[in-house]
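Values in this text are rule-based calculations from the coordinates and carry no lab data. Since the model is a prediction, treat every value here as computed from it, not as a measurement. Cβ atoms are built from the backbone, for glycine too; each structure is taken alone.
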Structure 1
């Protein structure tokens with residue numbers, strides 16, 4: 001007997017009127033006409049869309065809900081304001097504070113249909129690995145509700161000796177299984193080239209994939225992005241490296257952009273665009289016309305580069321708004337990229353599901369027999385309408401179990 005049966009679904013990329021049978025957390029059968037008596041629990045999809053859960057591949061769970069009273073409208077100001085928040089946390093309470101805020105953000109994400117996510121976690125001189133340790137505790141506590149992947153975001157504002165200690169911490173975290181990815185926002189430091197080489201070397205020694213913040217700037221400088229592509233090829237790391245933001249790509253000429261995008265394709269880089277946060281922080285020094293602040297989404301797609309969108313920051317100094325809602329982020333991505341035809345919206349939907357699953361190297365992801373039953377049931381019957389109408393996610397299913405339900409009630413009096 002099946003644990004769960006979804007009846008009469010529009011199964012994403014498969015077709016209409018499909019029944020989806022689930023047992024022991026896996027999809028075991030997809031076809032028409034599976035009897036309801038074959039399952040312990042039955043959900044009637046009524047012809048609506050059933051798709052793999054959203055994969056939010058770039059978040060900051062250690063920063064969520066840390067917004068203070070002071071406005072921060074640039075990246076530098078946001079970094080300064082977050083440090084101010086950290087300095088006000090009493091000694092010994094940092095882990096508890098992170099877990100409290102991150103758990104609330106996880107609830108936001110799950111109820112919106114996210115079943116897997118990746119969070120960057122700061123490593124600072126005064127907190128060392130406390131944030132990483134806190135996130136690992138939360139990862140284990142929530143493993144039945146959402147998969148959390150952890151990547152490092154070390155600070156290197158100090159002198160070489162202190163930087164070396166931070167690199168030793170990263171090596172320790174890798175060897176002790178505290179990280180799923182290794183990364184950083186290295187181009188904001190003066191010795192970014194050397195740091196990038198060292199981070200790559202640590203990742204290769206520990207056989208970990210990489211996830212970087214890259215050229216999050218309005219300046220026409222994409223040397224860091226190009227260095228990462230070169231090192232990816234040098235180390236044979238094709239397909240195992242993610243690059244978030246890359247907003248500076250909009251500031252260079254088209255010929256330079258095309259050349260480096262070609263390198264990204266050769267290196268099989270995974271690109272992550274963060275429209276909601278970059279729309280807020282980028283272009284602050286522009287007069288009209290003001291740049292949108294996102295990377296070259298269309299050009300990456302046309303070049304065949306794997307590109308995803310993600311939610312980034314939630315109600316913190318880097319973005320005072322945000323709900324961790326990937327359907328909401330998808331509609332914003334579609335609008336800013338001017339991709340709102342039916343076929344383009346289907347591409348955007350893949351950018352929040354299949355594409356980031358590839359970036360996170362999720363082997364058992366998807367709507368197919370044998371895959372994990374990590375699914376969302378919408379109250380819309382097609383992908384484009386789900387995005388346009390911001391469809392209610394009626395059921396969120398993780399490992400074959402319902403982890404969230406949503407309803408929408410409307411009473412119109414005319």
Structure 2
């Protein structure tokens with residue numbers, strides 16, 4: 001029997017909540033309580049800010065991409081340089097926050113899932129920093145695609161476990177990480193990497209990632225003297241997107257665009273465009289827009305970017321899409337690879353393939369805007385991990 005906890009809490013319209021077996025209900029209630037305390041604890045926030053600055057390297061720059069702007073021929077393009085964080089992605093923000101919370105709760109082990117590997121790398125690093133045992137579940141296919149990140153995780157002491165069921169990608173890694181957590185919950189903290197899952201994870205991840213948007217707003221006001229007309233980010237689960245979007249949601253003058261992977265095409269099994277084509281459903285203990293078939297079975301998904309191939313999405317982004325506060329568009333594998341090459345050649349910045357989806361869409365949007373306007377693109381990660389994939393793609397495309 002499934003049970004809904006904290007009715008009225010953790011919901012964004014009809015989406016969100018916590019739909020879990022009874023044995024996990026109390027764990028989520030305890031986590032919600034501990035997070036609530038920590039988020040209002042000045043000492044906790046002070047310690048988090050210390051590590052943001054001195055370990056992660058925040059604030060990350062807001063960079064005016066002049067060459068890219070000239071190439072697009074429209075609005076001024078600014079890149080929020082999350083790729084310059086320690087370990088090369090926005091994932092470090094959430095990892096620091098949640099490992100500090102786990103330590104505060106007296107946990108000794110961290111278990112997590114990863115797709116592209118950046119979340120796993122961040123969790124491995126912070127676990128090493130905090131003296132915590134770390135176990136990372138990763139889809140067997142993703143593991144082969146991201147051998148460099150697997151080596152990085154193992155170098156920092158993490159045990160990387162292959163998820164070999166189903167499609168052998170991110171969904172299966174989540175499934176197996178949750179299974180491990182259920183069996184070892186007394187001394188283990190489950191560190192979810194995106195703004196998905198049962199309450200309080202979506203709100204918690206947003207809280208730790210919202211530093212991106214706070215910085216970006218301050219930086220654009222300092223550089224331009226006014227808010228941007230548009231902001232955009234790629235969406236898999238939604239952590240980097242909500243990290244940027246959160247600070248601007250109440251600024252109605254700012255248009256917001258989420259960019260999803262259309263992969264090989266918008267036919268079943270060839271994409272992960274959940275906000276675009278999904279319908280309301282349940283996955284991993286929460287309700288969201290979900291890619292599913294007529295019988296309600298979860299559909300196979302695909303993206304060239306292993307961090308984007310998840311059939312669900314943030315419940316908050318689901319609701320923001322439903323009410324029309326955010327626009328949703330897609331970028332294909334071809335589009336992402338072209339954007340990867342373009343940014344590399346025009347600005348000398350090699351982006352992650354996830355971020356390349358946002359670069360493609362942001363360029364297209366900028367080209368249709370006035371030159372007096374501006375757009376912020378969240379460059380959520382660097383592309384070291386994807387170079388081999390792009391090389392292989394170039395050979396076979």
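Structures 1, 2 were shown, and mean count of other Cβ atoms within 10 Å over residues 298-305 at 22.2 was computed from 2. Can you spot which of 1, 2 the value -13000 was calculated from, given it is helix-only ellipticity at 222 nm (-39500 (n - 2.57) for each DSSP H run of 4 or more, over all residues; to 500)? Derived from the structure labelled 2. Percent of Cα pairs over 35 Å apart computed as 27: which structure among 1, 2? Of the options listed, only 1 reproduces it. If you line up 1, 2 by distance in nm of label points 7 Å out along Cα→Cβ at positions 42 and 234, the top spot, with the largest value, goes to 1. For mean count of other Cβ atoms within 10 Å over residues 210-217, the calculated result is 21.6, so let me know which of 1, 2 that is. Computed on structure 2.
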